[in-house]
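Trainee: Take a look at these structures.
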Structure P
Amino acid sequence: MTHVKLSMAQALNQALRDAMTADETVLMFGEDVGALGGVFRITDGLTAEFGESRCYDTPLAEAGIVGTAIGMAMNGMRPVVEMQFDAFAYPAFEQIVSHVAKMRNRTRGRVTLPMVIRVPYAGGIGGVEHHCDSSESYYVNTPGLIVVAPATVADAYTLLRRAIESPDPVIFLEPKKLYWAKEEVDLTQAEPGIGQAVVRREGGDATLIAYGPSVPIALEAAEVAATEGRELQVVDVRSLVPFDDETVCAAVRSTGRAVVVAEATGFASVSSEIVARVTERCFHSLAAPIRRVTGFDIPFPPPKLERHQLPSVDRILDAVDDLQWEDS
């Protein structure tokens, strides 16, 4: 096996490079993704290697970027587009909801859209509004879209490769604050695909359910909890749509207690849906109501206040403490 130390940004770059090498119909475009290599350097070197016809810059027109990708996907290409920042995708939202998500159904399966919309998303980088949104609920609430959120370097590579190969459109949410975290990985080893959750840490007392940028903080909370005598299981959802009910519910049944951790606001959210799904399927196994630790229901705050908005170890452990241990 070949192990290399890569950051998530480097793994994404390698996934794009390998996909473009393997399939000449794969191309990459968006704002500043060409010569600059993207704001976060995810596309660094791709224009030099594949030419300006395969990786190129576009005007600052997100609706036009996605609309162009739709036409390309309808005509045999596999476009990958970058929205640069999470909230920058909002001008393209009509295209995504009205056409990207509905084309297969509209044509009764005769037309597919094998395209990927890469969205650097969520907080943790000290950015201002429109640069730190957790917008996953908008996409998850739109039938016809696959939505994934990697939390590890290996998953960033594998899930992006699988997303590009998918016959259906994929919203690929990239946690910005994890771009520079490095791990030893073997890119030749297949990771679980889209639609599969993974248990990142075993534990028998309670289950932490997280995805994307919240997985590392959930793991950190589990480490701290272990020093206090509680073993917390951590489940990385990975794929928001399709959702892996089997793995998540099996984990919750094994402990009887659960906390969902997410950066996004709590009201009408992905975390709300996870709580509902798990409660419906695991009600008789629960020793306590499922708790949530999320961002507060406010617009994303200025950088100096960001740490109060994001889930923390203390907030997670407070939620764990609230799981009616006195009744066990």
Structure Q
Amino acid sequence: METRKLQEVGGGTFTVSIPKEWATNHGFEVGMELQLYTHRDGSILIRSSDADVNCLDEATVAIDSGDARAVQRAVRTAHTVGFETITLRRVGAFSTAERKAVRSTVRDLVGTNILSESDVEITIRHLLDSSSVSVCQSIIQLQYVVVSLLRDAIEAFVAAADTHARIRDRAGEARRSAEMVTRHFSRSLVSHAELDTLGVSRPELFAYYAIARRLETVTDQAVQIASTAEKLPEPPADKVAADVCSVADDVAFAVDGAVTAVLNGDTTKIQETRDRCDDAIGGIEAIEQCLYDESVPAEVPTAVALSTTLSRLRQAANCGRCMAHTAARTAIRAENIDI
């Protein structure tokens, strides 16, 4: 690292010299007009072009597979990267199935619409400005939905109830929130201005992104539990149902507490979360041992469903533990670094 003294020239202008070797290596020349970007963290970025501002304006994606699912993946991938305008271009005409796939995907993306269509091109535009987005609020909403989903899925399981469709719909809401957080995180990796527009620091946004990905995984586990409940021939025995509900309560508490610890810097929640994860894993192992010993009265289909559900709860508990680790890292950083 080199240091330079800040100097004042005529008219009250401040200047600082740039190392000549660095300027030469990056193509800077005397008289060249430079772009200066100031950021909320106190840094200044110097560029010879406005590439940082416009690099995510638009993307063109060539479609050549003829597979509707490939079209869906292309739209979601370009949207998640953070492009404002996405043009899908095909050598031949888009099929009816491909057009339906694009429309269905766009409807599922927050703040996104189809601008124009032709035989060989479909243009999609993201209309939601980053300045109107609160990533923190998105995480809070995601937290509420995911914890509720997990509890509802377990209630469906112990009652052998068919609530899969309702839970699947709410899971879609959770995934949309998670995708939006991922989109803004991806944009911040390329555009320094994104962080300022969102009003968050890079460490904060990374923590939100990490939490969103874990909550998305918990959502998937809840959907799978609801799917298992739908196929149960009969509810599990009362004792088993009570034990499963107890485990699920520990998992839900851990997930909820870990997110709160990240958002509020509540260090007391971190150990509570870890303890609840340990309790959940211990409860899961105890039920699994009873299944292995055949001390749980259940028909084979019910036993298989129970084993599958316990596996899903274990994965959700592991997500809670990972989020507690994220909270711990966030707290230690906040206590020791002025960011």
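Coordinate-derived values only; no laboratory data. This structure is a prediction, so every number in the text was calculated from the model and none was measured. Cβ atoms are built from the backbone, for glycine too; each structure is taken alone.
Trainee: Taking Kirkwood radius over Cα pairs in Å, for residues 139-274 alone as the criterion, which structure among P, Q has the greatest value? Don't skip to the end; give the middle numbers.
Mentor: On the way: P: 15.3; Q: 16.0.
Largest calculated value belongs to Q.
Trainee: Quick check for you: by distance in nm of label points 7 Å out along Cα→Cβ at positions 67 and 203, which of P, Q is greatest? Intermediate values should be presented prior to the final figure.
Mentor: Details: P: 4.9; Q: 4.2.
Comparing P, Q, the top value of distance in nm of label points 7 Å out along Cα→Cβ at positions 67 and 203 belongs to P.
Trainee: Ranked by mean count of other Cβ atoms within 10 Å over residues 147-154, which of P, Q sits at the highest value? Working shown, then result.
Mentor: Numbers: P: 25.6; Q: 22.0.
That would be structure P.
Trainee: Assuming 3, 13, 20, 20, 20, 12, 7, 3, 1 is P(r) over Cα pairs in 5 Å bins from 0, in percent, for residues 99-162 alone as calculated from a single structure, say which of P, Q it is. Show your work: numbers first, answer last.
Mentor: Working: P: 3, 13, 20, 20, 20, 12, 7, 3, 1; Q: 4, 13, 15, 13, 13, 14, 12, 9, 6, 2, 0.
It must be structure P, since only it matches.
Trainee: So distance in nm of label points 7 Å out along Cα→Cβ at positions 43 and 115, computed for just one structure, reads 3.0; which one of P, Q is that? Spell out each step's value before the answer.
Mentor: Working: P: 1.4; Q: 3.0.
Answer by label: Q.
Trainee: Continuing with this model, one more query. Given a value of 19.6, 64 for Rg and Dmax of the Cα atoms in Å, calculated from one of P, Q, which structure does it belong to? Intermediate values should be presented prior to the final figure.
Mentor: Working: P: 19.6, 64; Q: 25.4, 89.
Attributed to the structure labelled P.
Trainee: Hey, distance in nm of label points 7 Å out along Cα→Cβ at positions 59 and 315 derived from one of P, Q reads 2.6; which structure?
Mentor: Details: P: 4.0; Q: 2.6.
Checking each candidate, the match is Q.
Trainee: Identify the structure, out of P, Q, from whose coordinates helix-only ellipticity at 222 nm (-39500 (n - 2.57) for each DSSP H run of 4 or more, over all residues; to 500) was calculated to give -22000. Mind dumping the intermediate values first?
Mentor: Values: P: -9000; Q: -22000.
For helix-only ellipticity at 222 nm (-39500 (n - 2.57) for each DSSP H run of 4 or more, over all residues; to 500), the value -22000 is produced by structure Q.
Trainee: OK, next. Any idea which of P, Q comes out highest on mean count of other Cβ atoms within 10 Å over residues 235-242?
Mentor: Values: P: 23.5; Q: 15.5.
Largest one: structure P.
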